[in-house]
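There are structures below to look over.
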Structure 1
Amino acid sequence: MAQPFVVQLPNRPGELAHLAKGLCARGINLTQIQGSSAGDMACALIYTDDDGATAEVLRSMGYSFVTGSTLIVEIEDTPCALGDLTAQLEHGGVVLKGCCVIGRREGRAEWSISVDNEPRARQLLGMPEVVNLVSTRR
């Protein structure tokens, strides 16, 4: 998995098409996308096959965005587990930039989380620093 980009978009018809066409014009493939909206604003969490070119395209199109690193974490599939996880990151000074459930089984939930400080997040969550569960480097 490449670097995640959290892109802020106006919530209007055709805006996602505009973004996708801008990436397409540079030959950049969207490998994963998740989106949501609230009122006049929308947000897209995207992964592509070319991080550097993606950043250039987003800047040239005037989109506000942030980047991070992605980790895969497994937690209990209970009402408070995500709150506990995110509080642990918050208290350790790690900013959560995006998250998504990617699987559930036998009382466990697997989450993809995007953070601003991967080494610190790994330390806080007791994850190995040497083994990259999700590579964010090319």
Structure 2
Amino acid sequence: MNEVKVINSGNKFAHATVGSLHGFEGKQFVKDATGATSCEISFGTLPSGQSVPFFHSHKNNEENYIILSGSGKFQVDDETFEINEGSVIRVSTNCDRNIKCTSDTPLTYICIQAKEGSLGAYTMTDAEITTRGNLM
């Protein structure tokens, strides 16, 4: 089982790792390592033929799943659909969801959970170009 490890941090950032995603096993939440306050991010892997052992629903937070490798099926309430590497799935609040690996290789994914309807500004509506010396 992988663990989130803090590599370094400062007043304005945290840098952590879950290690190699190739061979990653289980599920790992990262908010404790990074101190995130705006969303919950987790990494998960399901072996061939396995699904999350329960359905679940969120009252306030939507979830966004990004499939990194493998393929499978996703169910939202009574609808099921195929998912593959590169699939991105948004699931609203107040509905049941589950995921299953149907490929011979493990299904690895990232799940990002944030309050539904809270995205007010993004990209350049929330950013400004600054002038700073490049140290890279």
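What follows draws every value from the coordinates through simple rules; no lab data is involved. Bear in mind the structure is a predicted one, so any value in this text is a computation, not a measurement. Cβ atoms are built from the backbone, for glycine too; each structure is taken alone.
Values computed for the structure shown
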read-out	value
Source structure (of 1, 2) for helix-only ellipticity at 222 nm (-39500 (n - 2.57) for each DSSP H run of 4 or more, over all residues; to 500), computed value -8500	1
For 16.5 (mean count of other Cβ atoms within 10 Å over residues 38-45, calculated) the corresponding structure among 1, 2	2
Which of 1, 2 yields 4.9 [distance in nm of label points 7 Å out along Cα→Cβ at positions 62 and 78, calculated]	1
Entry that produces -0.33, -0.94, -1.03 once log10 I(q)/I(0) by the Debye sum over Cα atoms at q = 0.09, 0.16, 0.17 Å⁻¹ is calculated, selected from 1, 2	2
Of the structures 1, 2, the one that 11.8 was derived from, the read-out being mean count of other Cβ atoms within 10 Å over residues 54-61	2
Structure from which 1.7 was derived, distance in nm of label points 7 Å out along Cα→Cβ at positions 30 and 118, options 1, 2	2
